[in-house]
Every structure is written in structure tokens, then in C-alpha cells.
Structure P
Amino acid sequence: MTTLAEAYPASAFDCVVPLLLFVAMGIGVALINSTLAKRFPPWSYLYGRLTYGMMFLSGVFYVVDLLPEHVRSLMVWNPLVHGVE
């Protein structure tokens, strides 16, 4: 049986680095999208429609680890799942 003491991370660095990388990925995607939207105005609408499902498929409303294995193997391709988990 695991205890609450075992749930603490080994170091704060191990928790901060993934968060900073996730923020950097978000900034990178935002910069790319803003550049594309400047050159191709309908891009903002298209990108919004193409990524609309990512929020529902990211594990915000359910726990991805409790899904069947064949569904989980597809879910790992969504980068938001890694940030939510």
C-alpha cells in the first residue's frame, strides 16, 4: 500500500521543467499560428475548428489512464494529454 509520503516528487526541478516545456510548446504554437494567420487570414478560423476536439480528447473531463488500452494508445498522440496528465 502506498502512503502519502511516497506521492511527493523527488525534486521540485522534476516538476517545473515539464511545465516550462509545455509553456514553451504553447508559445511556439501560438507564434506559428499568428504568423500563418497574418499571411492567410482564414487560418485562425480553420485552426480553431481543427483543434476544437483536442480539448474534449485531452483528458480534462476523464482520466486517460482508466480508458481501454487501444484508446490510450491513440490518446498519446494528443500533446494536451501529456500536459493534463
Structure Q
Amino acid sequence: MVNANILAATSTKTFNGDVYNVGNGDNISVNELVDMMGGEKSYGNKVIEPFETLADNSKINLELGWKPKGNLKKWINNYINK
């Protein structure tokens, strides 16, 4: 995400409020994210989670040349196991 912001800040493009998705192409639910971090779960009010929230990053790739560099699952695993 930092690289995407740097590309946008240094671009000569006029954005006019354009929105860009910077997802890496992995569809990870909130529950999966919590499971990756480990620990005990506690549930509050039941909220229905969207089935899929996969970001389409093709616009930022095409217009600014941005591509995802990392893998969230690997990053969390490396961070937790340090």
C-alpha cells in the first residue's frame, strides 16, 4: 500500500477523485485473518460477513504500474514467529 501511495503522489496524472483498489488478489475473510493471528476468539453481535471481497487492482496496475509485492499470510506468519 505504501508503494501505491508513493506512485500516486509522484505521478503526473490528474486524479480528480479517482479510486484505486490495492488488494493483492487474495480473498481473506475477517475470520481467516483472526485465525492467522492466533489466540482466542470472542464473538459479539452477529454480523453477516460478505461472501467475497476480492479487490480488482487492474486499474492501478494499468494506470500507475502498481503490482502487489507481498503475501499477507506469509507476512503475518513471519511476524508472529519472530
Structure R
Amino acid sequence: MILAQVLLPLAAILWLALRRPASAWDLGLWAMAGAALLLAVRLAGIWTYPPVWTPLALAGLLALAARSAWRLRGRRHSPWPT
């Protein structure tokens, strides 16, 4: 149960935070997919353990991950520091 309710959404959030989106559409679609996953987990989960506020914390982490990915979107990857 913990795997489906917490670890799976955390893996999706981490993946969103660490990837470099190709465009704003790419980022938006992946962020909406993460939000849909969180909503499905929230509606289908039994929130005794973990606590009932966990989906809100995961939604906050999703927002931070999308912001982080948005900041990385415009940067070019360079092996040398500038």
C-alpha cells in the first residue's frame, strides 16, 4: 500500500524534477500527468497510514519539481562551468 500511495508518486515527482523538458508543452504535459497520478492516488487510497495530509505534501513537491524543471528548460547543457 505504501508503494502505491507514496513511493510511486515520489518517483514520478523526482523524475519530473531531474529531467530537462524539451519545451513548455512537454513540461506541462508531464506535470499534468503527475497531477493526475496524485489525484488518482488521493481518491483511491486509504489514508490511515500514511496520514491524510500526505497528498497535499506530494502536491507541493510536484509544484516544486515543475518549477525546478521550468528553470532548467532554458539552460543549455555545457560540460564546462561558465
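Tell me which structure, out of P, Q, R, gives -21500 once helix-only ellipticity at 222 nm (-39500 (n - 2.57) for each DSSP H run of 4 or more, over all residues; to 500) is calculated. Attributed to the structure labelled R.
State the single structure among P, Q, R that was used to calculate Cα extents along the principal axes in Å, giving 47, 34, 17. The structure behind it is Q.
If you work out relative contact order in percent (Cα under 8 Å, 6 or more apart) for P, Q, R, which one comes out largest? That would be structure R.
Of the structures labelled P, Q, R, which one yields 11.8 when Kirkwood radius over Cα pairs in Å, for residues 29-68 alone is computed from its coordinates?
Details: P: 11.8; Q: 13.1; R: 10.5.
Label of the originating structure: P.
Computed from the coordinates by the stated procedures, all read-outs in this text should not be read as laboratory data. All values reported here derive from a predicted model rather than from experimental measurement.
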